[in-house]
Structure I
Amino acid sequence: MQFQDAIKVCFQKYVDFNGTAKRPEFWYFFLFVFVVSMVLNQVHQVAGGVFSLAILLPSLAVGARRLHDTGKSGWWQLIALTGIGYFVLLFFWSQEGK
């Protein structure tokens with residue numbers, strides 16, 4: 001999957017928490033969100049905040065689909081609320097799909 005295709009698919013499945021997302025789809029979208037957030041925060045902090053709020057649902061959806069691809073429930077994303085749980089999620093997201 002190419003970079004543009006991954007971004008397009010993630011926005012087409014804006015709030016689709018069902019199904020799976022392969023590693024390239026997830027990581028390309030993660031990279032896109034990270035880079036755009038950094039640029040917008042440098043330009044104007046409010047613009048970065050608005051972008052982060054607008055991208056929240058697609059980010060949660062692609063994260064849940066990625067977890068489904070590894071054989072886990074999308075509810076595992078709640079572990080990120082503990083702080084240290086984010087590292088567990090990074091491990092799960094980086095695993096090969098089933």
Structure II
Amino acid sequence: MTRATWQPRPDDAETLRRFFGKDGRLLTIPSKHVKKLVVLNRLAQEFEPGKVYPEHEVNEILGRFHEDHAALRRYLYEEGFMMREDSYYWRDGGSVEV
């Protein structure tokens with residue numbers, strides 16, 4: 001699994017507006033890969049770099065955004081935003097505020 005590095009693009013804000021409601025919940029999971037990466041990068045921001053999370057906590061955090069937390073967790077792992085071992089996850093990619 002490779003780490004997901006993210007360089008913001010000019011249309012990221014528009015993508016986020018389209019896929020997240022005013023309440024901050026994810027309306028739908030994008031089918032286009034590049035848009036999905038924008039959404040996953042946003043979700044990765046919910047996880048503190050260097051902190052290890054048990055699976056139930058990852059599910060709780062992602063469940064605040066969409067009912068299919070298992071799919072979001074899988075996508076975050078598959079795209080390299082998070083890593084896992086046994087039932088523990090940690091952030092391993094995405095943009096970082098400097």
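Every number in this text was worked out from the coordinates using simple rules, so none of it is lab data. This one's a predicted model, so the numbers in the text were calculated from it and none came from an experiment. Cβ atoms are built from the backbone, for glycine too; each structure is taken alone.
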request  = Out of I, II, choose the structure whose coordinates give helix-only ellipticity at 222 nm (-39500 (n - 2.57) for each DSSP H run of 4 or more, over all residues; to 500) equal to -11500 when calculated.
outcome  = II
note = The value 30 for relative contact order in percent (Cα under 8 Å, 6 or more apart), derived from one of I, II, belongs to structure I
inquiry  = Quick check on the output: 20, 16, 12 is semi-axes √(5λ) of the Cα gyration tensor in Å, derived from one of I, II. Which one produced it?
reply    = II
Label whose coordinates, when FRET efficiency 1/(1 + (r/R0)^6) of positions 19 and 43 (r between Cβ atoms, R0 = 25 Å, to 0.05) is calculated, return 0.15 (choices I, II) = I
